[in-house]
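What follows are several structures.
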Structure P
Amino acid sequence: MGKITTEGRITILLGKRQATTGERLSPRRLAQLAGVPKDLVYRLDAGQARYVDLQALARLCNVLRCRMDDILIWVEDEDTKGDHGRNGEPL
């Protein structure tokens with residue numbers, strides 16, 4: 001199967017935002033600007049957030065000027081890479 005991860009994505013996106021705007025933004029300040037708990041930002045970056053409110057994710061994306069799929073990354077398990085279904089399509 002596979003899973004969705006967010007590990008390291010906030011750090012990467014903060015770096016990209018700084019590179020494009022010149023503004024340094026800490027995870028704490030990101031949380032303030034997005035109106036979300038700072039713990040959520042830290043859990044997302046650590047890949048430990050189990051449930052994320054879509055509105056909170058949308059607010060983070062608005063501040064970071066990114067899309068949800070820039071934060072939520074699909075990772076296939078090693079044992080399922082290359083697995084195919086009945087029609088030869090990837091699972």
Structure Q
Amino acid sequence: MPEMTFTVQWPNGCRQQCYSPSLVVRDHLTVGTRYEISDFVQRSRLALTEASDRVRAKYGFACTSAAATLREIETTAAAFDRGTVHVLDLGGAR
């Protein structure tokens with residue numbers, strides 16, 4: 001199963017590199033797009049849950065790294081009242 005990282009920029013200019021155990025993130029996010037924070041969190045939740053489910057189907061257990069990435073995204077998002085998240089990169093398979 002190809003894993004990937006994707007890079008986003010938060011409203012304060014900070015960049016975050018995020019991990020996914022699957023390329024499915026590409027079905028939910030688009031490079032160059034700016035998403036309202038709540039939309040970005042929802043899309044990330046869907047993508048990372050789907051990615052973790054793929055790991056569970058293949059290996060019999062969920063991906064704790066995908067869950068950790070989602071927690072990091074949710075924690076960072078909670079610091080902002082409003083703004084957009086800019087998707088800078090949907091990296092290749094690792």
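Values quoted throughout were computed directly from the atomic coordinates according to the rules given, and no laboratory measurement underlies them. Since the structure is predicted, the reported quantities are computational estimates derived from the model, not experimental observations. Cβ atoms are built from the backbone, for glycine too; each structure is taken alone.
Below is a table of values for the structure above.
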| read-out | value |
| --- | --- |
| With relative contact order in percent (Cα under 8 Å, 6 or more apart) derived as 44, matching label from P, Q | Q |
| Ranking P, Q by distance in nm of label points 7 Å out along Cα→Cβ at positions 16 and 48, the structure that comes out highest | P |
| Value 2.8, calculated as distance in nm of label points 7 Å out along Cα→Cβ at positions 40 and 64, assigned to which of P, Q | Q |
| Read-out log10 I(q)/I(0) by the Debye sum over Cα atoms at q = 0.15, 0.22 Å⁻¹, computed value -0.51, -1.06, structure in P, Q | Q |
